[in-house]
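The structures come next, written out as structure tokens.
Read-outs throughout are calculated quantities, based only on the coordinates presented, and are distinct from any laboratory measurement. Just so you know, these numbers come straight off a predicted model, no measurement behind them. Cβ atoms are built from the backbone, for glycine too; each structure is taken alone.
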Structure 1
Amino acid sequence: MSDDQKHSRRYVSGMKVRRSVLGDAHVDRAEAAKTDFDEAFQSFITEGAWGTVWAGDHFTKRERSIVTLALLAALGHDEEVAMHVRATRNTGATPEDLREVMMHVAVYAGVPAANKAIKIVKRELAAMAEEETP
């Protein structure tokens, strides 16, 4: 039985979206690190977050990326902020979008949350630029 046959259509769809946003290398690392302990959780987020929310047809990937980054920054989820900044390579969200997002976070979630997230965004954008330099 293939992996696709073991999983729901929503899981398969979610995995495709997840790979398109986060990249194959990231997803491959996450899948390799999966254990019996977190397998149900990984399936849950693949179906729910990626196969439902990210696979919807109303928002573009760029818009989803912007909303996601705002929420993650507002909630102080630093590792996820970094991951989703890197995902902007695939979503089309620009550094200008991220700057605007952080201004919204500052107004609606507080300056400390935005300040912390801005440091992460700057670090990740610099690392991404460095990776692109030959």
Structure 2
Amino acid sequence: MVNKIVKNIDFLKQKSIPATKLDINIVKDLQDTLLANKSSCVGMAANMIGYNKRIIIVDTGLMTVTMLNPKITKKSEPYETEEACLSLIGIRKTKRYNKIEVEYEDVSFKKHIGKFNGLTAQIIQHEIDHCDGIII
């Protein structure tokens, strides 16, 4: 189901709680909502569609990756950039890292460690910030 994008800053500032097997329906809503906003969005966190759960989805250009309970474990090569967000108005400055390592679970709750760089790493950082209640 395509969900409305949440713009309530007080809700977005809340830290998301861990996802469980009972939350798997949220993944489909994230996929549908990302697809509906594909022209202006490359990633989404569950709180952006009203679920305070630690789930993100990222469009890498080649495929869509869903991460449950993601956590950045390593980061290197910091840089300054500007980002937009469907939940916010305008473009904002932020600090990102060119290379990151992320621990996460897939939709079957199998654990993974992924290494990402460039734009994909930037998108993942933005969405994990959402999970942590960080507003750029």
| remark: Comparing distance in nm of label points 7 Å out along Cα→Cβ at positions 9 and 121 across structures 1, 2, the largest value goes to 1
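With helix-only ellipticity at 222 nm (-39500 (n - 2.57) for each DSSP H run of 4 or more, over all residues; to 500) coming out at -7000, pick the structure among 1, 2 it was computed from. Walk me through the intermediate numbers first.
Numbers: 1: -23500; 2: -7000.
Comparing all candidates, it corresponds to 2.
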| message | When distance in nm of label points 7 Å out along Cα→Cβ at positions 25 and 81 is compared over structures 1, 2, which one is greatest? | response | 2
| query | 1, 2: which one has distance in nm of label points 7 Å out along Cα→Cβ at positions 65 and 97, as calculated, at 0.5? | reply | 1
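Out of 1, 2, which has the highest value for percent of Cα pairs over 27 Å apart?
On the way: 1: 25; 2: 10.
Greatest value across 1, 2: structure 1.
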